[in-house]
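What follows are several structures.
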Structure P
Amino acid sequence: MDLEEEVLDEKSKLAVLHFRSGSYTKAAELFSELVRSMDGYSETYLASARTRYNLSERPIVGSLIHPKLLQVLDQRAATWEKLKDPQRAFRDAKKMISLDPTSCKAYLRLGKLYLKEGKELEAYKTYQRGVFTIERAIEKLGLEVLPKLIAQLKEQYRKLNRELKAKKESSVNVAQQIEQKRTQQRRLDEVIPAKRPKKDTTPQRNPLDPFQILPFEIVEHIFRQVPGKDLFKCHLVCKGWYTGLTHMPKLYRDSFVLRHRVNAREYFSGLQLMHRIEKNLALPSLRLIRLGATRDVDNLGYILESIITEKTLRIKRLEIVNLDMNIDLLFQKLQKKDFERRGLESIESLKLGINTSIYESKPLLELFPNLQRLEILCLDCKLRGSSYKTLLQSKEYNHLMYTAGQRIESNICSLTLVNNPGLIEANQPGVQVGSLTFLASPPLLDVRYPELEEYTLVGYAITPARYGLLFSHLLSASELLRALYFEQVEGLTLHDFLQFICVAKPRCKLKTLTVRNATADEALIETFNVLDFGCLSELKCLDIYDSSISNKSLLKLLELANQEGALEHINLGHPEKIALTNDRRSMGGDKLDFSVLLQAVPNLQSLVLCEQDLDNYSMRQFATDLSRVRGASWSLQYLDLSFCQGIDGVGLMSLLGGNIPRVKTLVLDGLDINIQTLNYCVKKGLVGEIKCDPQKQKWIQYGVNSRIIPNLSKR
């Protein structure tokens with residue numbers, strides 16, 4: 001056993017000792033260190049480690065991992081159970097199954113967790129899937145499994161199966177007994193009529209009131225169809241309706257959405273109502289609090305104080321998008337409440353729309369310890385004063401900053417950072433962060449995100465020499481990453497981004513990649529090797545809108561991004577150098593034929609060619625190339641030709657010729673095409689639907705197809 005393995009073994013034994021002695025927090029920290037260490041090994045080391053444990057270099061089923069990683073994950077899941085953190089325990093158990101679908105311990109652990117939560121059916125399905133998967137692997141692949149573990153899994157499966165059957169039979173018997181008693185009572189009433197008073201004193205039912213004539217479940221189903229605004233009006237009908245509706249928590253979808261320019265009094269009235277509604281649940285919680293504009297900053301402050309100190313309702317998702325909101329205000333309210341923040345601890349999803357950048361971002365991860373989704377929007381680009389120096393006088397604030405500074409890892413699954421591009425222009429030399437709260441460079445890059453699935457960065461400025469290594473570490477540490485989105489990131493070129501991937505060699509498998517407004521060095525792009533881009537092998541969506549990439553470099557990029565033929569959606573809108581075939585370039589050499597593009601992406605279903613120099617000749621050539629590459633019955637799911645000013649009705653008919661469906665959704669915004677031509681295409685079934693707004697001014701729209709925030713200072 002080499003030195004590295006001895007260190008792992010000693011650390012594992014120490015973690016187990018802490019667990020047995022009841023020091024669960026320390027045990028969890030050690031197990032997490034072990035997981036990080038084992039995740040960081042190269043494939044060569046992992047293969048050699050497996051041979052040292054008398055295993056084959058690569059597993060028959062599952063991922064190439066350290067031989068002891070599953071055991072450590074199982075032990076860490078048990079530690080999370082002791083720490084009353086089932087969410088992390090579930091995450092570790094599911095990760096075990098994803099790494100090795102034939103692990104008996106993984107199914108046993110996950111089933112046990114479901115049973116603790118009272119989800120017997122989910123536990124049964126877990127055991128069933130485990131038994132089926134492992135037995136099939138033994139039969140088909142000759143997999144060797146410890147007889148004791150598979151026997152234990154089968155026993156749990158059979159035991160739970162018997163219990164569920166017994167419960168089902170018991171419930172059927174109870175229902176039969178109740179029905180039998182009702183039948184006997186009806187017969188008895190027929191034989192011996194019940195005595196009634198001469199005058200019936202019970203109030204008569206209103207035949208039109210659903211609460212009086214319909215069962216509770218049916219009334220609830222009816223009112224689910226009523227919009228939220230009208231539902232609150234129903235509270236005013238009568239006391240009976242108010243009582244009945246507030247005893248139906250599902251009607252309100254656990255959401256507390258506040259109107260525009262709300263004041264504190266209205267907020268507290270609504271909160272009181274939500275308390276009354278949610279008290280009928282075993283665990284009162286709010287799925288969502290959404291706060292937009294308030295009457296003024298004072299009202300916003302009162303609402304923030306209430307959210308921070310909320311003790312009864314467990315808030316899951318918080319959205320605050322307000323031009324008066326900033327991180328200084330949040331810290332001021334925390335300081336006023338002696339940093340009592342119980343209301344923030346249950347929040348799993350946070351969206352903050354603030355009026356300027358965050359100069360200290362790590363404390364957010366401490367204030368919201370259970371955060372899984374974080375979205376920060378810098379709404380305005382004004383340089384504002386900061387109370388940073390005032391906050392430094394607080395002992396609690398300094399302790400929070402110290403604790404945040406020690407944090408190196410977060411369990412965030414989705415991270416979205418949107419800066420106002422105006423702040424990049426306002427980044428004047430000599431202006432120090434803290435005196436004015438702005439930041440042109442992206443925050444939260446020095447934290448590991450092992451659970452990260454989506455990362456979005458918009459409107460920031462970077463220098464590859466300074467941030468390249470941090471981005472590479474971000475990619476290499478995020479094995480679950482599925483979506484990357486970069487838009488208007490100043491200083492980022494396509495070459496730099498591809499270089500980040502080469503350095504990081506991430507294990508993740510991206511499904512969606514967006515790199516907009518990026519320049520490209522075509523000579524350098526063509527030097528990349530396909531073997532270095534395994535993370536792009538399963539890519540389905542590629543968006544390079546407004547990128548200065550040439551025809552040749554585009555084909556090289558498509559080669560890197562479509563290694564296994566999974567690419568289905570491409571956005572080539574507003575190109576600077578891409579020259580697709582048109583009437584002027586039909587005989588020249590400096591053009592890209594549609595046939596070459598289609599052959600590079602054979603499974604293409606969705607194509608965006610907005611703001612391109614295309615004309616009617618382009619459409620005729622596009623249809624010809626589609627027929628040649630895909631056959632006469634070619635079709636596309638989505639095609640966007642918006643703002644291609646050279647296209648009119650003639651070009652459209654050239655593209656959609658024939659009598660078979662061609663395009664499911666066709667977008668023609670900004671084009672003045674006769675409405676009769678569009679209706680004809682839909683009526684003949686050539687197109688499923690056409691979206692055409694000739695009055696539209698530009699393709700880019702914030703919140704629709706772009707995340708670039710407009711400059712609010714010019715409003």
Structure Q
Amino acid sequence: MSEPLLTFQWSPVDVIAEEFCEGDVALSDTICSMFVEGCSIPFISRYRRECTQGKMPDELRNMQEAFSQLELVQSKALTLAQTLSKDPKVTPKVIENIGRAKTIDQLSIITAPFTKGSSKTLAEKAKELGLEPLASSVMKREDFNLTQFIKPQVEGLQTRANVQENLVQIISNWIGHSTKVLELTSRLESYQGAKVVSSKARATKAAEAKKLAAKVDEDKYENYLAFKKDVCFVDTHQVLALVRGQKQKVLSVKIELPPQVEQHYIKFCSKMFGGNSQSQDFRIETMGLAINDSYDRFAKGRMIRNIWSKLTDKAQKDSIEVFCKNLRQLLLMPSCPNTIILGLDPGYRQCKYAVISETGEIVDYGVFRFTFPNVPQRVLDQFVEVVNDHSVTLIALGNGTACRETEKVVSDVIQSGEINEDLEIKYSIVNEQGASIYSCSKLAMDEHPGLDPLYISAASIARRVQDPLSEYVKIEPKHLGIGMYQHDLSEAKLKKNLEEIMTECVSFAGVDINFASCHVLEKVAGLSKKIASDIIKWRESNKGFTSRKELNSIKGIGPKTFEQCAGFVRIFPNRGERPNLDAYLIHPESYELARSIIKIQDLSESQLGSQKFQDHFKALMTHDSMMKRIAQALNKDLSTIELIVEAFSQPLRFDIRDTMDKPVFKTGVRSVQDLKVGAQLQGVVSNVTNFGAFVDIGVSRNGLIHQSQMMKKELALGQKVTVMVLSVEPERGRIGLKLLA
């Protein structure tokens with residue numbers, strides 16, 4: 001049997017262990033094996049806690065991404081090794097180095113000298129002059145006869161200086177791509193003192209045309225026209241602003257390396273290869289010139305590119321994490337079920353409205369023509385009539401154009417006393433991003449055949465309060481406006497991460513399989529749009545599901561798919577029926593264990609869902625020693641026992657969203673002029689970025705808590721906070737806040 005062409009000096013499992021598992025290779029191997037098997041993050045996180053030592057979804061997601069990237073590196077390395085092994089110039093050492101590379105960049109650097117470009121390199125041209133043997137002798141400190149290479153009739157070899165110049169090209173290329181030098185430059189990249197510098201880009205006709213076409217607001221880059229900051233201290237939002245400014249031809253950005261980097265490089269190479277550009281000795285002088293040239297042509301540029309690449313990669317990752325965190329909070333906002341809601345999609349010419357019933361059906365829709373600032377009395381009467389006629393108790397106001405003007409009208413009408421006082425009506429400002437895109441989609445048309453998209457948009461705003469999770473999953477996450485610098489991020493990475501967060505939130509909330517819509521079901525871990533559609537067809541044909549086992553009757557749901565999805569779908573009893581284990585977020589694989597726990601506690605399955613049953617397990621949750629004894633008695637891991645006991649301690653229809661901060665409902669509005677520096681206010685976080693958090697404090701503008709005023713706390717979308725006003729700039733629309741609690 002022949003020896004393998006490429007032997008890797010590392011494994012993805014070992015790298016993951018070092019980076020994420022504190023060196024625990026067994027733990028890394030277990031988790032990576034689940035990735036290979038196709039297990040979803042929600043399933044691993046909830047139902048394989050004992051195998052992951054309780055790792056949270058975000059960490060598992062980072063591990064999965066890193067593992068996939070490492071597998072890609074090894075796959076690419078194998079392809080490169082197979083291709084390059086046919087090249088006689090590629091030595092076994094090069095193949096060995098390919099097997100050591102752990103990143104795509106490292107592979108590119110190692111194989112660059114052997115990759116055919118569109119034009120010949122300086123080193124290749126020099127080799128064609130027959131100087132490679134001489135260059136090898138100079139490198140290896142062997143004896144050589146220089147005069148035999150000087151050929152007056154051959155261009156490039158006419159003089160001693162010509163020969164030396166071409167020798168430098170060959171040797172410089174060797175030095176710049178040698179393994180030890182690559183390792184050195186990798187270390188020097190983290191040398192302290194490198195700075196990011198930006199200035200106004202040089203004006204060219206092409207640049208000016210591009211800025212004009214893109215309607216670039218150059219004032220936004222005021223802080224970056226003379227920007228200089230240590231690489232270690234550049235913030236994520238600053239990097240993304242520099243990237244955008246560079247793309248829009250407003251800024252010129254570069255990395256400045258400290259002089260110590262070049263000095264260290266020259267000293268290291270001189271010691272390793274023996275060289276001094278000031279020497280009178282031909283060999284030593286040539287090596288010194290080659291070392292200097294290798295720094296200027298290879299090492300310096302490579303380090304600058306890698307430093308900038310690492311900065312932008314980190315900024316992208318951080319920004320995507322902010323998107324994911326905001327989306328999770330948005331999807332898990334508490335619902336307002338069984339509530340009649342008036343949805344308002346505001347505008348200066350007309351305000352579209354839709355009233356939805358307790359079950360989300362549209363019962364009325366139309367237009368209010370609020371002509372600001374003097375709204376006609378007949379329009380106010382129309383507004384009051386719609387609210388009273390439908391017994392509306394909550395108004396959902398979109399936060400788009402004319403939001404604050406419309407809010408003033410709503411507030412004034414509520415305060416006027418013209419609305420039926422029994423309704424106790426309140427209103428809430430709602431994120432309307434993506435509503436208009438959804439309203440024109442095929443999904444919206446299918447849900448509301450024949451209805452004008454204008455009113456679908458208003459209904460969507462209302463449903464975002466009634467059942468945020470079910471409504472937001474209809475919309476591509478990138479359209480929800482919940483992050484920063486979205487258009488400067490990798491669209492593929494952003495989409496993948498946000499879709500995974502949607503799956504995580506839907507799965508962890510649990511889905512009532514007998515009532516969930518197709519677009520909710522398809523977000524359950526393990527399910528697809530096709531399988532979700534087939535589930536609904538089966539549900540309609542069989543008058544609903546009575547057991548999770550019936551999922552096995554669906555085409556496309558085999559043992560693996562069932563394993564992934566079964567623990568996240570729920571089947572609640574009809575009126576008068578007793579609940580069973582299918583109503584709980586407990587995986588069917590643990591039903592026997594769940595029954596054993598019930599039996600040990602001297603209870604029975606017939607008590608499932610009762611207050612006594614719930615209270616018993618709620619009390620058990622507080623006794624760690626008792627939980628450990630149960631685990632020992634049943635010879636099961638503690639984490640699974642805790643999961644089952646926690647499920648039993650919750651109400652039958654427990655929803656994780658009910659534990660989150662509820663939206664802020666208001667009856668009145670204040671103006672910016674009412675704000676005083678030092679005033680303490682209650683508000684709700686409307687957006688989170690890497691430089692701070694925006695807070696709705698009930699005025700015409702959201703205030704900003706800069707990261708320096710956040711008391712080193714992390715805030716979440718929808719979180720209620722207490723803030724103090726630090727500054728008010730009405731003319732610039734800026735309100736500075738400090739977090740108090």
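What follows draws every value from the coordinates through simple rules; no lab data is involved. Keep in mind it's a predicted model, so treat the numbers as computed, not measured. Cβ atoms are built from the backbone, for glycine too; each structure is taken alone.
Of the structures labelled P, Q, which one yields 4.2 when distance in nm of label points 7 Å out along Cα→Cβ at positions 297 and 665 is computed from its coordinates?
On the way: P: 4.2; Q: 7.3.
Computed on structure P.
Please compute mean count of other Cβ atoms within 10 Å over residues 49-56 for structures P, Q and give me the label with the greatest value. Walk me through the numbers before you get to the answer.
On the way: P: 12.6; Q: 15.5.
Structure Q comes out on top.
Taking FRET efficiency 1/(1 + (r/R0)^6) of positions 17 and 153 (r between Cβ atoms, R0 = 30 Å, to 0.05) for each of P, Q, which is largest?
Values: P: 0.60; Q: 0.00.
Max of FRET efficiency 1/(1 + (r/R0)^6) of positions 17 and 153 (r between Cβ atoms, R0 = 30 Å, to 0.05): P.
Where does the value 5 come from, among P, Q, when relative contact order in percent (Cα under 8 Å, 6 or more apart) is the thing being computed? Walk me through the numbers before you get to the answer.
On the way: P: 5; Q: 10.
Only one of P, Q returns 5 for relative contact order in percent (Cα under 8 Å, 6 or more apart), namely P.
Given 34, 21, 15 as the derived value for semi-axes √(5λ) of the Cα gyration tensor in Å, for residues 417-640 alone, which of the supplied structures P, Q does it correspond to?
P
Between P, Q, which one scores greatest on mean count of other Cβ atoms within 10 Å over residues 9-16?
Details: P: 14.8; Q: 17.4.
Comparing P, Q by mean count of other Cβ atoms within 10 Å over residues 9-16, the maximum is at Q.
The value 5.7 for distance in nm of label points 7 Å out along Cα→Cβ at positions 289 and 649 was derived from one model only; which of P, Q is it? The partial results should precede the final answer.
On the way: P: 5.7; Q: 7.8.
Going label by label, the one that fits is P.
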